[in-house]
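What follows are several structures.
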Structure P
Amino acid sequence: MFNSPKTWHEAQSFCREKCLDLTTINNMTEMDAVLKAVEGKFDDTLWFGIWQGPRRQIHWSIPDRNLDDSSPSFSPSWDMASHGGCVYYGGEMFQTSSCDRILEFVCFDETKHGADQYILSGTMNWTDAQEYCRTTYTDLTSIRYQADFDIISAKIGDRLIWVGAFADSWKWSEGRDSSFRHWPPSKKFWELNEECGVLTKNNDRWGSLPCSEKRPFLCTCKDPASNLRVIKVRINLQDTSLDPNDPSVQDKILEQMMQKLNKSGVGDVKLQWKKQPDGKVFISAAP
């Protein structure tokens, strides 16, 4: 953290020259680490690496799940014509709507398997539904694969439901596509007009201010890749019809690996697959 006040863009230039960039926060574990690192070290607000870009983009509520990572065989229709910032599913289409709208919603529970992972819940606005799902289960559900879509469709029938997707124009300085957001529950993130994001001392949540204001700021000065470890994994699929290079299969494997790590008391890690030059993760073992 640097206490010499600068505008957001001045802080960005400083961080890029002296360190790596303004700090990106990818998940709640990193958020807690940031709050611990700056505790008692600033008076009001400080800049970090989020700012308003020129156009909206759809994100999944669950961090590190990108729309581009969906299975190629699953291509639902999206309608972003509405200026609302939150996404519901109904009528064979994902659509944006006002986040204040009251709808049923589906939570996702990463500790369960199959159809039990998806819980059809009561009626709330989108932000309250997200808070409820994160507190009670894991998050509002993402729907990225045909198998997930089939399970949820069978549960909801003709209902309109909130899903864990939202549209906003907030971007990260270093270009990372993290969907993690930590606005106050009462803050309508889709109505934020200020250009740049700040950490706020009074409630440990994010806020927003005009980028021209001068504030202390937070840089990332250690390359996260320095803690990167590459581990070879051999898997034996009991169901030989499954393709280990199918993104949906890879996601399920990662979920099971994370569950085992969490049970062993190892939680402060992020797992991801390393792709080969041909785009595949797994290669067949020699007979």
Structure Q
Amino acid sequence: MPAAQGVAAELYLGGVGLARGYHNRAALTAERFVPDPFDEQGGRLYRTGDLARYRDEGVIEYAGRIDHQVKIRGLRIELGEIEACLLEHDSVHEAVVIDVDGPSGKQLAAYLVAEQRSDHLREVLKAHLKESLPDYMVPTHFIVLDSMPLTANGKLDRRALPAPDATQLQRQYVAPSTEQEQQMAAIWADVLNVQRVGLTDDFFELGGHSLLATQLISRIHTGLGIDIPLRLIFEKPQLNEFIQAFASSGLSLTEDGLSDIEKMMNEMAGI
């Protein structure tokens, strides 16, 4: 079935100029050259393996390779679509996106050759991507290179791309000072599988996602006896703001790790 206009799908080629197949490669020919469902005369179509979409003006836009698709947390992601979106930004000359292993599971890493290195480039590009792509397609890591590594044949050498430095995701470390802050920071670090979390660190920038957010809320309930709405971590993803938000709602922790409500109930039970 043909894809709707604007929807990326595999590009098929057909017509009188179509090749017969691959020379002496019957299996590959059978895989790539398939019957044309729209040709009653028994014509064939060639599966290119390229993703493309029809734009409104009728132009066919390349959107990457099917073999560059990855699946992260059950969501299928076309890496070429992210790369194309990055290249739309004036600061980016080259872009490659791959999936990498992070402390909390698979993550996306974007490698860039950019106009200039900037401390704010990561945030600028994240905001740019979020204008066109869902959050799960926005890379966790942004690595700026002087040039892309190439093979002897002049093709991109993905294996030579440097591993992302997870410590760069953390902002300047601000140590938790109160017992409340230390308790919460310890839970965050455990859920995110990182060594430590500072007060200014962002849950999602450290590799958090919706599934881990659910685990976080559950761990807080189990370990500290506090029921916090899931939406709070999305509204206040920075640790200090997260703590301030639930504290101002009347759910602040006492020194013994119990919520004010639980302490009051325990006192009433002892009357």
Between structures P, Q, where is relative contact order in percent (Cα under 8 Å, 6 or more apart) highest?
P
Consider the structures P, Q: one of them gives 19.4, 59 for Rg and Dmax of the Cα atoms in Å, for residues 93-244 alone as calculated from the coordinates. Say which.
P
Given 0.40 for FRET efficiency 1/(1 + (r/R0)^6) of positions 45 and 213 (r between Cβ atoms, R0 = 41 Å, to 0.05), calculated: source structure among P, Q:
Q
Structure (P, Q) behind the derived value 1.33 of Cα Rg over 2.2 N^0.38 Å, for residues 173-228 alone:
P
Value -6500, calculated as helix-only ellipticity at 222 nm (-39500 (n - 2.57) for each DSSP H run of 4 or more, over all residues; to 500) from one of P, Q, is from structure P
Of the structures labelled P, Q, which one yields 33, 26, 17 when semi-axes √(5λ) of the Cα gyration tensor in Å is computed from its coordinates?
P
Distance in nm of label points 7 Å out along Cα→Cβ at positions 133 and 165 - highest-scoring structure of P, Q:
Q
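Laboratory data are not the source of any read-out in this text; all were calculated from the coordinates shown. Quick caveat, the model's predicted, so the values are computed rather than measured. Cβ atoms are built from the backbone, for glycine too; each structure is taken alone.
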